[in-house]
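Following this line, the structures themselves.
Any read-out appearing in this document is the output of simple, stated calculations on the displayed coordinates, not a laboratory observation. The shown structure was predicted, so the numbers you read here are calculated from the model rather than taken from an experiment. Cβ atoms are built from the backbone, for glycine too; each structure is taken alone.
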Structure I
Amino acid sequence: MKICQLCAVDFTVKKFLLPLIDAQIKQGHDVTSVCTEGKYTNSLLDAGYKIETITIERSLNIFKHLQSSLKLYKYLKENSFDVLHVHTPVAAMIGRFAAIFTKIPIVVYTAHGFYFHENMPPLKKYFFIFLECLLGFMTDVLFTQSKEDAESAKRYRILPAEHIYPIGNGVDKKKFDPNLKYNSADIKKSLDIPENSFVVGLICRLVKEKGIEDFLQAAEQVNSHHNNCFFLLIGERQVHDHAESVEESIKIAQKSLGRNLILTGYRSDVPDLLKIMDLYVLPSWREGMPRSIIEAMMMRLPVLATNIRGSREEVIHNETGIIVPIKSPNLLAKSISELILNPVKAKKMGENGRKRALELYDEEKIIKLQLDIINKYQRGLQ
C-alpha cells in the first residue's frame, strides 16, 4: 500500500509516529509523512524517511487552513495514495477536507485526544463536536487512544460504532526499562542535583494548558518545607505552537526557586532523566492519552496527574499514583509532600504502575493492532 501519514509538525513524526511508520515499511508499504518543515525535518530525511513539507498552522486561521488544504489536495491528487492517516486536530481537519475529491480509498483518523473536552465552554465544545461529526462523513476508520474518547465518539455519533477502535497508547518497553544500567550519578551531577535529593519531574510542551503554572506554584509551596526537593522541567515550546506561553511565569519561578528549579529544554534521553526522578507529575488541563505518564509508569515511578480524560484512565488513584482536580496547585503540593514523607507508599505505587504499563501499554501490541485493522479494510476493498 501507498500510505500518507499527515500531521501538523515534524516533531509529531519524530516523537510519536516513527514506530508505526517503521512497522508499515517493514511490511513492504510505501510511507510518506506530510508535515510542516521544522528542525527535525532534515534529520528524518537523512535517516531515509520520505517527508513532504506543507505548512499547517496549529492556530484557527481559516485563510491559512484553506491555503494548506489546496496545497495538500494537489499533493494527494498527484500521488494516488491508498491510505491517508491523519493525526492531531488541525491536520486531521485539513487532511480530510483535502481528501474529499481525491478518491483515497481509506481515510484513517487517530484522535490523540479530541479537541473538545469537559472543561471547555459549552458553546465552543458543541461547535467542535459538530465539526467532528461533519468530518466523520469523510472518515473510514477512527482510532482513539482513550476508551473515554471512543465512548464520546459513539455517543455523539461521530462515526458508526463498528468503525471506532480504542487502540490505546504505548511505549517501547525495551527502551523504558528501569532494570537497565543508567549513569544516574553523572546525570544528577550534570544538572547540579545533590545525590540524596528528591526529584520531581514534568516532561511536556512549555504551554499554559499543560498546567505548568500550577506545577511551579506547587513547587514553591513544597520547597518552603522540603528544600532538598528539586523540580525538573523538561521540554520546549514549538515554533508553530499557538498555545499560550508560560515564559514569564517560568522566569518568576526561577527567581523564587533558584537552583531547585531546573530547565533542560528538549531532551532525547528521556529514560535516563526519568531514572533520576522520584515522582512524575503531569498537571495538564486537557490530554488525549499522555505518553509521558506511560513512560514514567514503565520506569516504575509513582505518578501525580489531574482528573482529565486519558490521565485518569492511565493512573489508578492511590494505587499507581494520585489524581487531583485541574488547576489545584495546593493539592499538587500536598500530594508531592505526602509522597516525599511516605517513600514506601511511593515505591509501591511505582511498582504497581510498571505492572499496569506492561499489561496495557506495550507499543508493539498497539502498533500490530493498528496494522491489522488497516490491512483488514484494505482487504475489504479487493
Structure II
Amino acid sequence: MEFHTPNFAGITLLPRFQDIPLELKSARIYKYSLPFKNPLVLKHTTLREREGLILVLTDINGHTGMGEISPLPGFSRETLETALLNTTLLLDEMIGSGEFTAHYCSKKKGGWQDSVAPAVSYFGVETAILSLLADSKNVGPGELIFGKSSARVPINGLIRGSLSDWVPEAERMMRDGYKTLKVKVGRINSILEARGIQDIRKFVGPDIKLRLDANRSWDLATAIEFGKAVESADIEYIEEPLDEPVDLPRFFDACGVPFAFDETLHQIMDPTISFESYTGLRALVLKPTLIACTARLISLVNQAKGKGVLPVLSSSYESDVGLTMLAQLAGSISGEDIAAGLDTRAALTSGTTKSPAAIKDGWMSPRSLTTQDLDLSHCELLYQS
C-alpha cells in the first residue's frame, strides 16, 4: 500500500462560515517536551518523552486560536524538524497574504499544496484557524464543520501495565465510571493474553464494552488462534490484528471477531474505502493528526456512518491543546453515542495547559482554550512573527 495524499483546497466549513474573511496579526510556535510516566513502547520504537509544537494565532481583531503539531515517530510522515519547517512556510505565506478565508486559506494559491504541508502540519494549522474562527463567532470548532456539538464525550478507558495489572485496572476504571475499556494486545504470548481478556470479561460483566488493539502484531494464523480464544468474550472490535491487512476478511470469517482500521487508513490511496471488500469491519479509528486534513476526516466520518461503521475519534498522545481540540471534534462527530479514544493524557507527567480537560465518570467535557490557559513551563519559543 502507498500513503494517500489528499488534494487539499482549504478547510471544509458549513457554507455560512466558509467565506468569513480572516487576517492574521501574529503567529507563535512553541516546542514542548513532556516526559512519559513510563516509556511508551510502540511497534518500531520506544518513546521516553512526547515532543510537539503548539501554534498560537492572533488576528487583527484580537481573536486567538491554537493548534498542535505533534508527529508521532514511526507513524507520521513528518519529523518534528520538517513539521516546523512546513508550518513556518505556511505561516509566512498566510501572514504575508493579507486577508484570506478559512475555505481557501490563501487568496494567492487557492489552497495549501501537498508538497508544502503534510498531514501533521495540515491539521495543526487548520485547527488553529478553526479555533480562531470559533473564538470570533463564540461557537465550538466542531460546530463550524458539523453544525452541532455535545458538551461532553464518553471516553474509552485505556488499560495499561502488564498482564497481572489488567483486572485491577479494569476494576479501577469501572469505579471511575468508564463504560468502554480498551486493552493493548500482541505484546506477549497470544494465548496468555486471550486468557487475560477472558478474565477481564468475567470481572466486568456483560454491560461493559471491550475493545482491543494489536497494532498489526500477528500473522494470520496467530490472529485466528487469538480470535477463537476470545470469541466468547463479546469483543466490540480489535484494531489492526494483522501484519497483512489484506487478510482481515479471512480473519473475521475464521473467528467472527470484528476488526477496526487504524494504521490501514493512513495507507489507503483511494479516498473512498471499499467497505464491501472488508467483511467484519466494525470501526474506523480516526486519528486526525495523522489523517491529513479536515476534508479527509469529514469524508471518512461520512463514509463510515453511511455504512453503519463506527467513527471512533482517537488521539496519538498529543498534549492538552491537541486533546482538547480532538474532544471538541468528537463531540460533533459522535456526540454521546460512541466512546472516543482520548484517555492518553494520563501517560504524561505534565501538560501544556494549567487545567487539562478532566475525565469524570468516564466522560470528558472539553472547553475552549485561551492563551491564558497555556502552561509554557515545558515549552521553548521557536518562531514568532
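Supply the structure label, taken from I, II, corresponding to Rg and Dmax of the Cα atoms in Å with the calculated value 20.5, 61. Going through each structure in turn, the value belongs to II.
For FRET efficiency 1/(1 + (r/R0)^6) of positions 64 and 352 (r between Cβ atoms, R0 = 25 Å, to 0.05), the calculated result is 0.00, so let me know which of I, II that is. Traced to structure I. For the structures shown (I, II), relative contact order in percent (Cα under 8 Å, 6 or more apart) is largest in II.
Among candidates I, II, the computation of helix-only ellipticity at 222 nm (-39500 (n - 2.57) for each DSSP H run of 4 or more, over all residues; to 500) that gave -9500 used structure II. Tell me which structure, out of I, II, gives 14.5 once Kirkwood radius over Cα pairs in Å, for residues 232-319 alone is calculated. Considering all the candidates, the number was obtained from I.
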